[in-house]
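Taken together, the values in this text are just the output of simple stated rules run on the coordinates, not laboratory data. Predicted model, so just to flag it, every value in this text is computed and none were measured. Cβ atoms are built from the backbone, for glycine too; each structure is taken alone.
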Structure P
Amino acid sequence: MPILQVADSSFHSEVIKSNSTVLVDFWAPWCGPCRMIAPVIDEIANEYQDIIKVVKVNTDLNPIIASEYGIRSIPTLMIFKEGIKVDTVIGAVPRSTLVNTLSKHI
């Protein structure tokens with residue numbers, strides 16, 4: 001399942017109104033740690049495609065939503081369930097850390 005690029009204008013419909021658990025990757029193209037964790041995000045999107053939805057938000061292009069969720073450093077990964085933020089992981093963490101955090105919410 002391809003990872004959806006979400007903008008300020010589509011965040012509400014794609015994340016908040018989603019019926020499934022959503023993993024949101026706040027990133028930017030110039031961010032080295034974001035590039036490091038990108039393959040892990042891709043793996044998780046494929047592995048959990050029937051269970052969760054994975055979306056990316058480019059913080060440079062979507063400052064409103066990044067500001068609304070207080071994004072201070074990237075990558076920041078947030079997990080939303082039924083429109084509510086239930087967890088946050090900051091930084092290029094190991095795959096096991098991300099999977100363990102995710103498994104608490106699915």
Structure Q
Amino acid sequence: MAQEFVNCKIQPGKVVVFIKHTCPYCKRTQELLNQLPFKPGTLEFVDIMGRKDMEEIQDYLKQLTGARTVPRVFLGKECIGGCSDLVNMHQSGELLMRLKQMGALQ
């Protein structure tokens with residue numbers, strides 16, 4: 001069930017971030033991404049906090065990405081890591097380049 005839930009969220013051309021609303025790193029990730037001009041429907045934050053299958057989702061994220069911590073940031077089907085990875089990509093200019101390549105920005 002958790003595997004299906006995660007897999008149906010992660011799609012080509014879409015940026016999906018698995019978060020917990022109480023996590024400061026998740027909040028920083030949301031702030032950074034919300035500053036960018038995404039096309040409608042190409043950015044989704046998935047709050048797993050309070051879900052009955054939260055532990056299973058995190059276990060599956062570990063299986064998929066090597067880490068079960070949040071945020072887990074996916075550019076299309078590829079996980080680029082967490083908050084510090086996203087910040088580093090943004091500072092180097094790689095994030096905007098990748099988002100443009102995948103057609104996620106206006």
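Tell me which of P, Q gives 1.2 when you compute distance in nm of label points 7 Å out along Cα→Cβ at positions 70 and 86.
Computing distance in nm of label points 7 Å out along Cα→Cβ at positions 70 and 86 on every structure in P, Q gives 1.2 only for Q.
State the single structure among P, Q that was used to calculate helix-only ellipticity at 222 nm (-39500 (n - 2.57) for each DSSP H run of 4 or more, over all residues; to 500), giving -8500. Intermediate values should be presented prior to the final figure.
Working: P: -8500; Q: -13500.
The value was obtained from structure P.
Given a value of 22, 15, 12 for semi-axes √(5λ) of the Cα gyration tensor in Å, point me to the structure among P, Q it was derived from.
Numbers: P: 18, 17, 12; Q: 22, 15, 12.
The structure behind it is Q.
As an exercise: distance in nm of label points 7 Å out along Cα→Cβ at positions 22 and 54, calculated from one structure in P, Q, equals 1.7. Which structure is it? Intermediate results must be reported in sequence, preceding the final value.
Numbers: P: 1.7; Q: 0.6.
The read-out comes from structure P.
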